[in-house]
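**Student:** Pasting the structures here.
Every number here is computed from the coordinates shown, using simple stated rules; none is lab data. Everything numeric here is computed off the predicted structure, so don't read it as measured data. Cβ atoms are built from the backbone, for glycine too; each structure is taken alone.
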Structure P
Amino acid sequence: MEGGPMKFIACDWGTSRLRLRWHGPDGLREFASDDGALRLAGRGSDRASAFRAALQGALRHLGTPVGLPVMVSGMASSSIGWRELPYALLPFSLEGSSVLGQWVEPEVYLISGVRGQSDMMRGEETQALGWAEQVGDALPNQATLILPGTHSKHLRVESGALTGITTFMTGELFEMLRTRSMLRHSMDPAGGGEPDGVMDWGAFREGVAASARSGLASNLFQVRTRQVLRGCAGGSNRSFLSGLLVGSELHSLEAGESPIILAAGESLREAYTTAATECGLRPRWNAIEVDGLAELGQRRIWRRLAHGP
């Protein structure tokens, strides 16, 4: 942390969650709630009032000094957010000079997202700035930064800028297939007697290997055949599906030679790193913790706002 308490409060406003962070004299303070953009957008036409009230309530819980500016990244600048802002365009400088943002209140600064010709993101660009802040002069000339989640983002990095965005709906597909498709009957935790979050790593690797042999659509039915023809339990089939989807995502990177950086929490780091090993990507692979990257990115933006380039 730069000397002394943070001069702003970091806010990551996602589709489903609102998160605040502040480093003060007594250490790190954090607060999170379910007041995501989607919930607030459903409360009526005056979205600005709904977002303002949610932020004020979250700040009271956080207990920070009154009057600190709040740097907001994520979905608050989207069409379901506090105020819709235009996207910044690729190439997007990782020094922060390409950022588009706006003060929507005297102490609330919305950071907009980034778009290319056929893809877009809101929030991940701030994490990418945080990664650049973290590595400093060690920023590679070419790389792929992976930010996995509901909509996994692969960000192409070239000469200090983001030059490409590719979105994989890996997390959302897993949840939809697990809970809403015919395949859910083969992944019912009650049917296998296992907790929902336990990973069967052998089945996961089997899914990754299957993803290399044929297209995703033809592989998905194997979740069903594993149950009916092989007697595989629900937890094993969930793990197979996870490996199938993550493997399908990572196979897109096999043709390259540049470094691959995965920024994720512990469970996703383990899953993606296991899949990367199966896909032959480990010589290019580096996995880091994602927690705090958005805040680091906002620090980079804050410096430019406060002091200029």
Structure Q
Amino acid sequence: MSARTQRLDFLAALSGLMIAVQARANGELAHLTGNGIEAALVSFGSGLVIISVIALFNPAIKDGVRNLRAAVSQKDIPRWTLFAGTLGGSFVAVQTHIVPLIGVAIYSVASIAGQTAASLLVDRVGLTGGGKKHITPRRIGAAFFTVFAVLISVLDRIDAKNLSLIAVALGCLAGAIVGVQRALNGQINEYSHQSFTTSLLNFIMGTSFLLVFLLISLAFGKNELVPLPAGPWWIYTGGVIGVIYIAFTSTIVQHLGVLTFTLYSVGGQLVGSLLIDLYSPTQGVQVSAYLVTGIAMTYIGVIVGGVNNSQSRKRLTQ
């Protein structure tokens, strides 16, 4: 293995670790503000500001916007596909609510299980474009295996007061949302030919969705705006991490391929989430042998399932 390949493998694992760190940052911001929707809006909105500044000085992003506009006007891509970013906004909103309750590691296991299960439906209905795809028994078995890994992860805490099974189920739902969003982003990217253009659209749609959602919740008295805490500084890194992750994805996937990138990325996310819950856990979160076993089982399930190997185009998180 060349030194260059080793560096790319390391960066792929680092990108997965960044996902875990992002979940911890967004969760802590939500915990300190007591308002998950406001925390999600801050995270998504800061990412939008950063990528908008990048777009001002990047002609390739502007070319991607023109390509996408032409594809929409020629009806090559359905208009509703452009709203994929609202799923990203929903994902972050769910993330900010449940990470403080169950911790980063269990959330990561649940999220990956949701993504694995959703990939079956996404491919079966042909949501990624290019027609419907055959679902192999191996992938079905892998999906059930990852879901079973979630149950193992929380086996010792089912009766504990600090664990909400609803929160775990929502973690799976968040992963499923990401699986659908990535499929839609694959279609958008196919016509924009520029991953950062796809990301800019996602941040615009996601931020708009969260802003409208927050205004509605304020109007009905379900939420109230609170002053943002002064620190710690890292609670505001969620949006920055999202943009950096996109940059990593768009660069590394081209050289490693989707399969290798996802294996290293998922590995980095699972190991990173475990380390976070060991050394910087949310209140009441503990690491047990059941959780470690569930993490190992989740990774095995991802490997067995071939991490959706039939999808050869790049995927984006936000």
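**Student:** Check the numbers for distance in nm of label points 7 Å out along Cα→Cβ at positions 212 and 244 across P, Q and tell me which is largest.
**Tutor:** The maximum falls on structure Q.
**Student:** Out of P, Q, which one gives 16 for relative contact order in percent (Cα under 8 Å, 6 or more apart) as computed from the coordinates?
**Tutor:** Only one of P, Q returns 16 for relative contact order in percent (Cα under 8 Å, 6 or more apart), namely P.
**Student:** Looking at structures P, Q, which one was mean count of other Cβ atoms within 10 Å over residues 100-107 calculated from, given that it came out as 27.1?
**Tutor:** Only one of P, Q returns 27.1 for mean count of other Cβ atoms within 10 Å over residues 100-107, namely Q.
**Student:** Which structure, out of P, Q, was mean count of other Cβ atoms within 10 Å over residues 84-91 calculated from, if the result is 16.4?
**Tutor:** Matching structure: P.
**Student:** By the measure mean count of other Cβ atoms within 10 Å over residues 116-123, tell me the structure among P, Q with the highest figure.
**Tutor:** Q
**Student:** One of P, Q was used to compute helix-only ellipticity at 222 nm (-39500 (n - 2.57) for each DSSP H run of 4 or more, over all residues; to 500), and the result was -26000. Which label is that?
**Tutor:** This value belongs to structure Q.
**Student:** Suppose you compute volume of the Cα convex hull per residue in Å³ for every structure in P, Q: which one lands on 151?
**Tutor:** The read-out comes from structure P.
**Student:** Quick check for you: by distance in nm of label points 7 Å out along Cα→Cβ at positions 188 and 260, which of P, Q is greatest?
**Tutor:** Largest value of distance in nm of label points 7 Å out along Cα→Cβ at positions 188 and 260: P.
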